[in-house]
1. For which of the structures I, II does the calculation of semi-axes √(5λ) of the Cα gyration tensor in Å return 46, 20, 18?
2. For the read-out FRET efficiency 1/(1 + (r/R0)^6) of positions 124 and 228 (r between Cβ atoms, R0 = 25 Å, to 0.05), a value of 0.00 was computed from one structure; give its label from I, II.
3. One of I, II was used to compute helix-only ellipticity at 222 nm (-39500 (n - 2.57) for each DSSP H run of 4 or more, over all residues; to 500), and the result was -18500. Which label is that?
4. Given a value of 0.30 for FRET efficiency 1/(1 + (r/R0)^6) of positions 52 and 252 (r between Cβ atoms, R0 = 25 Å, to 0.05), point me to the structure among I, II it was derived from.
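Laboratory data are not the source of any read-out in this text; all were calculated from the coordinates shown. Here the structure is a predicted model, which means the values were calculated and not measured. Cβ atoms are built from the backbone, for glycine too; each structure is taken alone.
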Structure I
Amino acid sequence: MTNTDKTALRTLLRVRRALIDPTGHGFHRSSRQGRRAPGLSQHQVDQLLHRTPGTYRRLESGAWPRPDTGFLRDVAMLFALNEQEWVSLCRYAGIGDPPGPLTARSGKEVPGVWQEAIDGMTHPAYITDASWELIAHNDEFARLFPGGEVPTNTMRWMLLEPQGREMLIDWDTAWAPLVVPQLRAALASRSDDEVLRRLEKDVLADPQCAPIWESGGAHIHPDGDERPIRHAIDGPGWVTMCAAQPMAAPGARMIVLVFHAGARRSHTRVPVLRAP
């Protein structure tokens, strides 16, 4: 942990600790001369988290090189950190990115302005939550599907629904082996997610998906991938996927599909972009 990280850690924790009213946790403010700093004291944090005196002070001072992840999570919950602050807390504390989301609600919602953002895109675009439940999409995305009927869960549609296997050309070679590992990776950080667990159960029960799952493929990121697809209106073609994550919703994803019609690749792939 660098001195800069220690300073950032101390600032983050002090500011959030100062926002918590001790009386809301059963502590009484003293009317006598003494400590007048706002918020919880360091000792009160230890009491609330059932830790020995001095435990929290070690964290806030930066004297704990690699603090216990469980304690960090308890502190984050007590201080009502959001997901971005939870990531910052773990990084400043020296453990890197957190092992998973802070709450079960994490990755299940995005700011409403995202709908306006994808409505302004000319390519098919959509946003799913951390369980691949569809949150938002634009009209171009709806045009991909017969009758404009979009799937409610894109992972289930890609792997298990007959329409998905028909629309995703070369499903067994170009799609499923690259999609199944994404589900496995999501479960590694969200093992209690009921939607993901149901998907896992159904994938393992499916005679075509189960062998792919058991093969242990490791491809987990669609960003930049190009795959064949059958557009409901424009016919066979290829989509190049641009994948991004809304910063306030870890695990959620925004996908932009750049579609090129034609049974064969007839377009030139754009080279990678770099700052000049």
Structure II
Amino acid sequence: MELLGTIGSLVSLLAAVLFYFGWASTDAETRALGLRDSIFRLSTSEYLLRSVEALFLPAFLAVGALLAAIGLQRWVTSSPGRAETAVRRMRWGWLPPVALAPFYVLHPALFELVLPLVAIPGLLAAAYALTRPAQPAASDTAQRRLRLNIWALALVLCLLSLFWAVSSYAGIVGRGRAEEAARAVNTPAFPSVVVFSEKDLMIRGGGACYQRVKAENSAYAFRYSGLRLFYVSGDRVYLVDRKWRPSQGTLWVVRESDSVRVEYVSGPLGREPEC
């Protein structure tokens, strides 16, 4: 039962990290584009899905670091003298992040990620070294209480450092996505869109254009082109014009219904006659 409880706690922590990363990266991306993530009304599952791809590299690096730590631990414990020397040094594991803190002002974006990543292994190493059974104490009860207090403090600080690192990395990923989006408006990454509507949707400006539908017996009276697909959430379609830029441009929100039809045009030929 204890194993199942531990697995459940780890799964819950992983889900919380994934959701937080999805939200934080989306928030950084939309802010870089002059928007807010609340505009898109994303669901929990959408936040989780947006976090998966960007976390592959950190996950591989974390597994690699864990394997390296296991190998290092076996090498150290193979010699009693070597182990004692390592433990004495590990007690100062909290010192590297403290030493790096004054350099934060030199490059905040870099040290916001470096500091928590250095702090997590340093705090765990210090907690391990300070709570070894060989440590002198007044009594067994007092020693156990001291160990629990040290580990509790270390784990809380590591958890805060983890979310700090996730937030910093999410900001980097989100701003990178925003830059890519700004460059990709007129590439296949942003499909061309044509909207038909019974009523005038007042989509004007930039590279967007509209015209009245002259075909007889048509269910729609207006046609809008020169648009690019920005995002889809439920029945809401988020569109920008072909000349859109984060510094100047409009985001249109169209809800698909019986009175509004949205067509997605693929390939360069579909973009040429759009206006």
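1. Among I, II, the structure yielding 46, 20, 18 for semi-axes √(5λ) of the Cα gyration tensor in Å is I.
2. Derived from II, not from the others.
3. Answer by label: II.
4. Working: I: 0.05; II: 0.30.
Comparing all candidates, it corresponds to II.
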